[in-house]
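Quick heads-up: structures coming right below.
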Structure I
Amino acid sequence: MLFAMTLLIQHPVSAVGGVLLYGIAAFSVVAPLQLRVMTKAGDAPDVASAANISAFTLGSALGIWLGGLAIDSGLGVVSVNWIGGIINGAGLLFAVSSLWLDRIIPAQPFEEQPTAVAHHH
């Protein structure tokens, strides 16, 4: 979608439609991804949720920084769409790889380490 925005932002009407479609696409993946993370978290859903939201925030910061570098280097404002598209593509590759690995490698139960018994004298 971000690659298409390069063309869509040339006209106000298509730009509004493109931003609307991008918003729908971008936010439609958040809830299923959060559900997947929480499902895989086992006994630590709070930690997994915090890590997931932190990853979203880190991705936003990385995208903003890389987009700024692209603009500063003279590639223009449109280059931000390409930077975002590349980052999204990498995220998609990670997600598909994760799903693929889940299918070929069965989930292993988490084994807790025995706790040391305190001796009182």
Structure II
Amino acid sequence: MKILVVDDSTAMRMIVKKTLRLAGFEGHEITEADDGAKALAAIKSCKPDLVLCDWNMPNMTGLQLLEALVSGGVKLTFGFVTTEATPDMIEKAMGAGAKFLISKPFTPETFKTQLSKHIH
């Protein structure tokens, strides 16, 4: 399975990748992007099955990325990993087509619970 981790923080991308391993999701092809615009280009070229995306990023936010994918007819599983976990943000995320929202700080158990139905 191909997984794309999108976050403007290099440290957070590393933490997300480590947490995936600690949650038991090893052996997947993981790529990274540091903003939504680069993620959009990466999605078109590497065609990931799952995107784990931050909400607030320069150039293109996570929500703008998701909206661009949906309007472009791109089919993949998209979820947010973000500090933005207010009821309003969750409603916006799900309304735009996100499958899940994992709030920071998170644990391997949180990843396992949220991602087990999406990672095969």
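Identify which of structures I, II gives the largest calculated value of mean count of other Cβ atoms within 10 Å over residues 24-31.
II
Still on this structure, I have one more. One of I, II was used to compute Cα Rg over 2.2 N^0.38 Å, and the result was 1.51. Which label is that?
The read-out was computed on structure I.
-13000 is what came out when helix-only ellipticity at 222 nm (-39500 (n - 2.57) for each DSSP H run of 4 or more, over all residues; to 500) was calculated for one structure; which of I, II is it?
Only one of I, II returns -13000 for helix-only ellipticity at 222 nm (-39500 (n - 2.57) for each DSSP H run of 4 or more, over all residues; to 500), namely II.
Continuing with the same structure: Among I, II, considering only distance in nm of label points 7 Å out along Cα→Cβ at positions 32 and 104, which has the greatest calculated value?
If we compare distance in nm of label points 7 Å out along Cα→Cβ at positions 32 and 104 over I, II, the biggest value is for I.
To which of I, II does the computed value 0.75 (FRET efficiency 1/(1 + (r/R0)^6) of positions 16 and 56 (r between Cβ atoms, R0 = 30 Å, to 0.05)) belong?
Here the read-out was taken from I.
Read-outs throughout are calculated quantities, based only on the coordinates presented, and are distinct from any laboratory measurement. Treat the numbers as computed from the prediction; the structure is a model and nothing was measured. Cβ atoms are built from the backbone, for glycine too; each structure is taken alone.
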